[in-house]
Structure I
Amino acid sequence: MSEPKSNRKSSAKRLLCAISESDRSLFLSGVEAELNELPLEITWIRQPSAMTRDFLQAVAPEIILTGWSSKPLPQEWLDAPDCPLQYVCHLTGSVKAWVPRSFIERGGLVTNWGSCVADSVAEHALLLALAALRNLKHWDRVIRGETCGNNTLELGTRTLFGRRVGIHGFGAVARALIRLLRPFQVSISAYSQGVPSRMFQEWQVNECGSIRELFSKSEVVFECEGLTPATKASVGANEIVALPDGAVFVNVGRGLVVDEETLVREAAKGRIRLALDVVSHEPLTPQNPVYSAKDAILSPHIAGPTRDLYPRIGEQILHNLRRFLKGTLPASPVTLEVYDRST
């Protein structure tokens, strides 16, 4: 087992940084000096795989910093009556793979990057929709002189302005997307099971009663729903065939939400256009029907944080730790509702 490396400060909260050196460099390189100035007794774990129950009992952290490289927190340690853990400060998005629901149920605090990345994902979703509408997939044919006449007619380019837009999901990404779409003078409808009507009204969005209704009314659909037992395969053939001819389907949520075979079949007919950042099984292989999808615009699951956003996430982590130490609720708390609706 790796030996913990820590800096000792009397009367300080104990923080375990259970992340790899790559995560440490990626997120915290710009804030580490300030982190070390906080009233914290910090232990850096050399290998996240060393975070065993015995290790945690020895360090007895009150705060744990987790990320992509971390191991799940041992349930038996969390359930122990003398477990000192109060706060899990997660560097990235969904916490389900690292923190059990029971920790939040018993009053434990968990935060993640929250809306820090939502704007970036929404920006990428908008990029994909515009690329599909302008038929970017076939621009090279025009550039190589394989078409004749009016290029815009050959490509069938279309505008986003004035379109009927549908959004499946109503989390931080969907709400960030609504802000980006406003200048295009679109009408926006949305559906997400369990979201109260007042939220749709607050965002001046038309609420639909089902996914099928949403799809049937929308010329551009953005799939932003998280993957849960309730949403898995919720966009089936019945919903996809309801899309009007010429519709654009953009997925920046999760591939397993969608019936990909039907999606590809409808695209192969030339009836709809696809722009996908996620697929059901990644990385994409020739066995996946999306691999050979006719004219689909595919991006390699890069809608999340751009390279320049990682330092900002580190700054939010520092901000959250300061708030926690002052007895103030940190930003982006993962409530039970957020936990249950996350992927």
Structure II
Amino acid sequence: MNPVQLTGAAGQSLLVLPYGGRVLGLFPPASSRNFLWTNPALAGVQSANELYDGEKWHNSGGDRTWLAPELDYFFPAFPDTSTYVQPRQLDAGPYRVAASGSEVVLNTAFSLRSYRASVELSLGITKTASLIPDPLRVRRDAKLTGGLQFAGYQLHTSLRVLSPIPPQIWVGIWNLLQLPGGGELIAPTYFQATPTIFFGDIPAGYLQSEGRLVRFRMEAPGEQKICLSALATTGRLGYLYSDDDQLALVVRSFTVNPSGAYRDVWFTKPDDHGYAVQACNINTSTLGVFAEMEYHAPAIGGDTQCDRADDYSYVWAYRGEKAAIVMAARLLLGVEI
């Protein structure tokens, strides 16, 4: 299924791929340089066909939606956790698409098995993507308006449980934004927070907690993942990376409810939940080189008596000279970079 493109009045554009329900590209006016990471296989027809015809995970790149807890839905031999499989009906399953001049709406319905509880779920996901204006436009500052390229979008993700489920079952929206590798995650916090390492060996100095800020250099070989609690995170994350002779800053804003049920866990600590923010560095020959800036919405099911969740997030992406990027980070994240 072909991608769908939205173009705003200012010239920024958004590329949405119905296969997998992904926001695949985000471009400022008059530029073909994507802010997001996409699989290099998509650069050619033959390599793209090999990716999509193969049995391995069809990771196109961009912004995707998964469901948590990962331990329930991605380990088909549970309690044996040696086998990890992305549920193909979730990613990369086909979405029905409807596009207007202002938004793209994607819909899918599918069954998903909780291997931990041996229960089959009937679920529906609707994703609505639309372009949004630059939040910094109100500053009317020449260093910003003249020194930065911008593109941004809103993503409304709706999750529906379509059949009754037992009270021990949880399911939550989990949005993952893939970005070019080699950059740095910038995570403001309400207090000095120590990230939890889900997996991987992080080199000394690559992960730092400085007052109300966590920084994570995402360039080490292998795979590493960190998490921050819903209580600590402010609901904004930034990712800073070099882009040719300029810098790029991608900021995601989302709602955090520390009273909500954040149920994602790792198999080594199945009772350790409460994490709203995650970041995963991938630098391997098999998966590629990219960084994932991830957040969770509170789960439904369980004891919530809710069968629907609606989540809104906003992505603001900038490219420009260092001075302008530093000012943008100060205004949007409240930090000095």
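Values quoted throughout were computed directly from the atomic coordinates according to the rules given, and no laboratory measurement underlies them. As the structure is a prediction and not an experimental result, all values here were calculated from the model. Cβ atoms are built from the backbone, for glycine too; each structure is taken alone.
Data table
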read-out: Structures I, II, by mean count of other Cβ atoms within 10 Å over residues 103-110: label with the highest value; value: II
read-out: Highest-scoring label, criterion being distance in nm of label points 7 Å out along Cα→Cβ at positions 71 and 207, among I, II; value: I
read-out: Rg/Rh (Cα atoms, Kirkwood Rh) from the coordinates reads 1.04; which among I, II; value: I
read-out: Value -2000, calculated as helix-only ellipticity at 222 nm (-39500 (n - 2.57) for each DSSP H run of 4 or more, over all residues; to 500), assigned to which of I, II; value: II
read-out: Structure responsible for 4.0, with distance in nm of label points 7 Å out along Cα→Cβ at positions 79 and 167 calculated and labels I, II on offer; value: I
